[in-house]
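Coordinate-derived values only; no laboratory data. Keep in mind that what you see is a predicted model, and the values were worked out from it rather than measured. Cβ atoms are built from the backbone, for glycine too; each structure is taken alone.
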Structure I
Amino acid sequence: MFLSRLTLNPRSAQVRAELARPYELHRTLLRAFPQGIVHKERGDDDAAGVLFRVDEQPRTNSIAVLVQSKIAPDWAFLNDKRDAGGHAYLLRPPESKSFDSLARLAAGQTLAFRLRANPTKRLGKGAGDDHHKRVGIYAEDEQLKWLQRKADAGGFRIVRAVVSREERIENDAAIHRDERTHDLKLLSVQFDGVLQVADAARLRCALACGIGSGKGFGFGLLSLAPA
C-alpha cells in the first residue's frame with residue numbers, strides 16, 4: 001500500500017473549485033495512476049484502489065489531501081500545474097511512501113482512527129416511490145450506530161468515537177455520466193476516536209477497500225495511528 005500527502009494551495013482557483021466539487025478533485029487525483037486500472041473493482045489484484053480524504057487544518061491555514069492506493073502514484077504532473085493567475089496547485093512537493101503496517105495488525109491492538117464518511121440508510125416501504133432510496137443519517141446518535149455497524153463488519157470494535165465535523169455537500173450538475181447530468185447532495189461526517197482490532201484480516205480488507213459509500217467524493221479512507 002502507498003500513502004501520499006498533497007498540500008494544496010488555497011490561492012489556486014483550481015484548488016478552490018475542486019474543494020467545492022470533490023468529484024473533480026477525485027478526477028485530478030486519478031491522473032497519477034495508469035488510466036487502464038483506475039476504474040477496476042477494488043478487490044481486483046491489479047486495481048489502483050484509490051481512496052482520499054481532505055484534511056483542512058485551520059491552525060496552519062493549510063489544506064492537505066491524503067491519498068491511499070495499492071500501487072505507487074506519479075504526482076509529477078502536479079508539480080508545475082498553475083491556474084490562469086499563475087498560482088501553483090501545490091504549496092510543496094508531494095510526499096509519498098509505501099507502508100506495510102496492515103501486515104502488523106493483530107487482534108486486541110488499540111489504535112487511534114479518523115474516518116470521513118457518508119453515513120446513509122435505505123428508506124423503508126412506507127416511503128412510496130422513494131422506496132429503497134438512500135438518504136443521509138443526520139442524528140448524531142444514529143451516525144455513531146452506523147459507525148458501529150461498519151466496525152462490526154470491518155473487524156474492529158469502537159472504544160470511543162466523536163463526530164468532530166459535519167457538513168453537507170450540494171452541487172448542481174456535479175456529475176456527467178451516460179449522457180446525463182446528475183445533481184450531488186451528500187452528507188459528510190468526520191469521526192475521530194479509538195478502536196480495537198477484533199479480526200485483523202477483516203480490518204485489512206476494510207482499510208484497503210474503504211468504508212461506506214461515496215469513495216469518489218473523498219469518503220471511506222480509514223486512517224490509523226498509535227493510540
Structure II
Amino acid sequence: MIACSQLVQMVPTTDSKFFMTTQVVDEARHAEVLARYIKEKLGNKVYPMTINLKSLFDQLIGSSKWYIKTIGLQLVAETLAVSLFRMLAESAQDPLLSVICRKILSDESRHMGFSVLSLPEQIEQLSETERHEVEDFTKEALRLVMSGQFPRDAYEAVGFNKAEIDGIERYRQEVAKGTEQAMFRQLFRRDMHQQVVANMDKVGLLNDRIKSHLSDLGFNPNADGRSYNQSAAAAG
C-alpha cells in the first residue's frame with residue numbers, strides 16, 4: 001500500500017496516476033480483510049514479514065525511479081502474491097479463506113496488467129547502463145522472492161532455539177527437493193514460473209542477460225512452465 005501510494009506521485013501520466021490510486025484502495029481493502037480474518041479466525045497471531053520480503057520492500061520504498069518500483073512491485077511481488085493466493089484459493093480447507101483469496105485474485109491480476117501496459121515503452125527508451133540496472137534489480141528481487149520465505153520469527157515465538165531452527169530450515173530445503181508432486185509446488189511453482197517468464201517477455205526484459213539471471217535462479221526461460229531444476233525445488 002505504501003509503495004503504491006508513492007507510485008501515484010511518480011508515474012508519468014495522468015491515466016497511470018488514476019490507476020495507481022485505485023490500487024492503493026485495493027491494497028488497503030486486502031490488508032483490512034486479511035487482518036480481520038487473522039484476528040477472528042486465527043487468534044490474532046501475526047508475525048513480521050520474512051527477512052527476504054522486508055529487504056525487497058525496503059528497496060522498493062527507497063527507490064526514486066518509478067519503473068524500478070513498478071518492476072519490483074507489479075512484476076515480482078504481485079507475481080508472488082497471485083501465485084500464493086491462487087494456491088490458497090484452490091487448496092484451502094476453509095471455504096471462507098478460499099473465497100477471500102479468489103476475490104483478492106481478481107484485483108491482483110489487474111495490478112500485474114498495469115506493468116505489462118506501462119513498462120515496455122519505458123524499458124525500450126533506457127540507456128544500456130539503465131537497462132543493466134533494471135536487469136540487476138530484477139534478478140535481486142526474484143532471488144529474494146524465490147530463495148525461500150522461512151518464518152524464523154514464528155519458530156522463535158513457539159520456543160525453538162537457534163540450532164533447532166537452523167536444523168528445521170535445512171530439513172525443509174531437503175524435503176522440498178523430493179516433493180515435486182505436492183500441491184503447493186505444483187500450483188505455486190507452475191504459476192510463479194509461467195508468470196515471471198511471460199511478463200518479462202511482455203515488457204521487453206527477456207533478453208540473453210536476463211535469461212541467464214533466470215537460469216541462475218532455477219528457471220528455464222525457454223520452457224513451458226513444467227520444467228524446473230533442483231535449485232528451484234529447494235527455493236520455495
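In terms of distance in nm of label points 7 Å out along Cα→Cβ at positions 118 and 214, the structure with the greatest value among I, II is II. Can you say which of I, II returns 15.6 when mean count of other Cβ atoms within 10 Å over residues 6-13 is computed? It must be structure II, since only it matches.
Given that helix-only ellipticity at 222 nm (-39500 (n - 2.57) for each DSSP H run of 4 or more, over all residues; to 500), derived from a single structure, equals -6000, which label among I, II identifies that structure?
On the way: I: -6000; II: -23000.
The read-out comes from structure I.
Of the structures labelled I, II, one was used to calculate relative contact order in percent (Cα under 8 Å, 6 or more apart), giving 22. Name it. Working through the options, I get structure II.
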